[in-house]
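Participant: So, here come the structures, one by one.
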Structure I
Amino acid sequence: MTWDNSGVVIADPEQVVLESDPYRRLSYTWHTFTPELNERVRFGDELFARLAAERRSLVAFDIEQVGQSVKLTVVHDDFEPGSAAATMVRNGWPVFLSSLKTLLQTGEPLASTRVDREAT
């Protein structure tokens with residue numbers, strides 16, 4: 001699984017696709033926190049150290065036809081208790097999915113927004 005975050009490409013052999021059923025399901029392990037990503041996103045040394053020490057979590061996208069529409073369900077789970085990444089993705093997915101919806105409706109994603117990097 002290769003992940004591109006605004007030009008920071010992460011291709012780690014332990015970040016893998018677990019299941020791929022085109023047009024229905026995609027599941028993969030997530031995330032490799034790298035120094036390059038930290039430099040781009042600026043987590044800060046303490047938060048970056050916490051994130052880098054966490055195990056990978058799991059992401060699954062399920063797509064299903066519902067009448068004339070298509071339903072997308074995103075589940076991101078299997079976090080360690082007290083995970084800093086869990087807090088970040090809980091705040092990040094709604095922004096990402098809203099931008100995806102706007103892209104599909106208008107052809108343009110939402111304008112860049114500030115991502116909350118504070119972990120509780």
Structure II
Amino acid sequence: MTSQDLHTLLEELIKQPHEQPWLEFKLNKGTIDNDSIGEYISALSNGACISNKPFGYLVWGIEDATHSVKGTNFSFSSAKVGNQDLELWLHNLLSPKINFGIFEFDYHSKAITLIRIPAAKGQPAHF
């Protein structure tokens with residue numbers, strides 16, 4: 001996805017009136033632990049399926065109550081569980097395997113981390 005695509009997607013997501021079964025907003029890593037990230041990914045995958053959406057989204061840097069873009073101090077690409085990358089750790093514990101995409105970008109000089117999660121197909125996702 002290009003930077004412009006990511007900006008357009010983020011703008012569409014924050015226009016939602018509230019979080020959805022396929023959409024969750026967070027500010028910083030302190031608001032969610034590693035196990036919860038896995039649980040969110042599986043729940044958002046299932047929520048996207050039920051809501052007939054191609055993807056679910058977990059977005060850091062957005063204030064939940066107002067949908068204001070605040071930025072985040074969470075960098076998914078540098079996150080670890082022990083010595084293992086968080087991404088690999090999650091991939092190993094999600095079933096069936098979910099090929100989620102991680103996008104870290106600046107939106108008007110504010111850091112955003114967005115995970116795009118494909119909708120579950122064939123069977124529910126679980127962590």
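Just so you know, all these numbers are worked out from the coordinates, no wet-lab data involved. Just so you know, these numbers come straight off a predicted model, no measurement behind them. Cβ atoms are built from the backbone, for glycine too; each structure is taken alone.
Participant: Compute distance in nm of label points 7 Å out along Cα→Cβ at positions 21 and 69 for each of I, II and report the one that scores greatest.
Facilitator: Looking at the calculated values, the largest one is II.
Participant: Going by percent of Cα pairs over 18 Å apart, for residues 29-76 alone, which of structures I, II comes out largest?
Facilitator: I
Participant: If log10 I(q)/I(0) by the Debye sum over Cα atoms at q = 0.12 Å⁻¹ computes to -0.41, which of I, II did it come from?
Facilitator: Traced to structure II.
Participant: With relative contact order in percent (Cα under 8 Å, 6 or more apart) coming out at 17, pick the structure among I, II it was computed from.
Facilitator: Matching structure: I.
Participant: If you don't mind, another one. Quick check on the output: 0.9 is distance in nm of label points 7 Å out along Cα→Cβ at positions 13 and 61, derived from one of I, II. Which one produced it?
Facilitator: Computed on structure II.
Participant: Can you say which of I, II returns 14.4 when mean count of other Cβ atoms within 10 Å over residues 5-12 is computed?
Facilitator: Structure II accounts for this read-out.
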